[in-house]
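Trainee: Structures incoming, each one as structure tokens.
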Structure 1
Amino acid sequence: MMKTAPPEVFSLNRIRLRRHRLSDVDSIYKYASNLEGAKYADWPIQSEKDSLIQAIEQRSVNWELGLEYSWVMALLENDTAIGGISVFITGPQSILGYLLHPDYWGMGITTEASQAIIKWLSSAGEVSKIQASCDTENIASIRVLEKLGFNKVCTEIELTVRPQISNVPRDTHAYEYITT
């Protein structure tokens, strides 16, 4: 758990990052069940809203325990969730992950959201390394990580199962961002 409390809301130029709410279930379902958007995810897409409700409730528990901090990416004009971003913090290291509905790809939204998280983690002074990973064929995520200043550390062969693609483990790029 971090000594510095994570912000519950980040007000950015085009989006707002805020904690999940049960009232978000329909809009989260739209991106969490989207096969194209979750193609490279390492978890099965959400097929039932009941399991999504449980996941939202668990995110609140994880936040309070300091295990994971996660926010929805919400449009400023109507507060609709269009994606999610989270960070797992273990001592001086953290792992960044994100997902955005395909209707909003190519607009720099994931980059904007990630920059806010990186800035917060860097300014808190408790995390020295932020890690991220992505499938070697996920060109969009590779571009986001490189734009953010992450460095590719290695490529792990047959590391991660991407259930929307195959049950066979796929190659994964590992990235890191040094905050100090």
Structure 2
Amino acid sequence: MHHIPNIISVLRIFLVLPIAIQLYNEAWMSAFILFLIAGISDGIDGFLARAFNWKSKLGAMLDPIADKLLLTVIFITLAYKGVIPVWLAALVVVRDIVIILGAMTYHWLTHELTMTPLFSSKINTALQISYVLVLIYHLAIAPVSEKLIYALQVGVAITILISGILYVIVWSRHTINFYKNKNG
């Protein structure tokens, strides 16, 4: 039973390509349903891991990988289709590259790595999921206020910048503290 959160994360990874294809083909309703399933699965795997103590090192890596892969591909696809601004997709991609390179550099320097998402990153992920859901809902089902879409877009951009900067600070502090502790 303790593998259920990991299985859910893997299933979310498998949803990335079908969602991207539906977005590319402008099959908005199918994309909305698949993305809704992916978004709900993100909450469910986290809840199960915490509620039943089904946490694992694999899960600590799979969940953020699934989130980053899903959201990055979706933002790139939506930007390619002209649905969202290219600069927003670029922010999503650059932030994830900074986080991944920071983690890899830290691991390379210290031979350690514990993945713990920052609260600002969780907020950013929730806003990204909300933004995409509202946007696809707008395209598939019924018009949504342009002000709401814009507010979510701004919220996504601000939390991308905040969480990206905080990750740089955190990885830097971890590295400095590692070397301080190592050298006495």
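Trainee: Given a value of -9000 for helix-only ellipticity at 222 nm (-39500 (n - 2.57) for each DSSP H run of 4 or more, over all residues; to 500), calculated from one of 1, 2, which structure does it belong to?
Mentor: Working: 1: -9000; 2: -29500.
Answer for the origin of the read-out: 1.
Trainee: One of 1, 2 was used to compute distance in nm of label points 7 Å out along Cα→Cβ at positions 110 and 134, and the result was 3.6. Which label is that? Before the final figure, lay out each step's value.
Mentor: Values: 1: 0.5; 2: 3.6.
This value belongs to structure 2.
Trainee: When you work out FRET efficiency 1/(1 + (r/R0)^6) of positions 38 and 166 (r between Cβ atoms, R0 = 25 Å, to 0.05) for each of the structures 1, 2, which one comes out largest? List each step's numbers first, then the result.
Mentor: Values: 1: 0.95; 2: 0.50.
When FRET efficiency 1/(1 + (r/R0)^6) of positions 38 and 166 (r between Cβ atoms, R0 = 25 Å, to 0.05) is computed for each of 1, 2, structure 1 gives the biggest number.
Trainee: Right, next: By the measure Rg/Rh (Cα atoms, Kirkwood Rh), for residues 78-149 alone, tell me the structure among 1, 2 with the highest figure. Could the numbers behind the result be given before it?
Mentor: On the way: 1: 0.97; 2: 1.12.
Answer by largest value of Rg/Rh (Cα atoms, Kirkwood Rh), for residues 78-149 alone: 2.
Trainee: Related question: If mean projected area of the Cα convex hull in nm² comes out at 11.1 when worked out from the coordinates, which of 1, 2 was used?
Mentor: On the way: 1: 9.7; 2: 11.1.
The read-out comes from structure 2.
Trainee: A value of 2.1 was computed for distance in nm of label points 7 Å out along Cα→Cβ at positions 142 and 158; which of 1, 2 is the source structure?
Mentor: Numbers: 1: 2.1; 2: 2.8.
Derived from the structure labelled 1.
Trainee: By the measure mean count of other Cβ atoms within 10 Å over residues 6-13, tell me the structure among 1, 2 with the highest figure. Each step should come with its number before you reach the end.
Mentor: On the way: 1: 13.8; 2: 18.5.
Comparing 1, 2, the top value of mean count of other Cβ atoms within 10 Å over residues 6-13 belongs to 2.
Here, each number is a calculation from the coordinates, and none is a lab measurement. If you're wondering where the values come from, they're calculated on a predicted model, not measured in any experiment. Cβ atoms are built from the backbone, for glycine too; each structure is taken alone.
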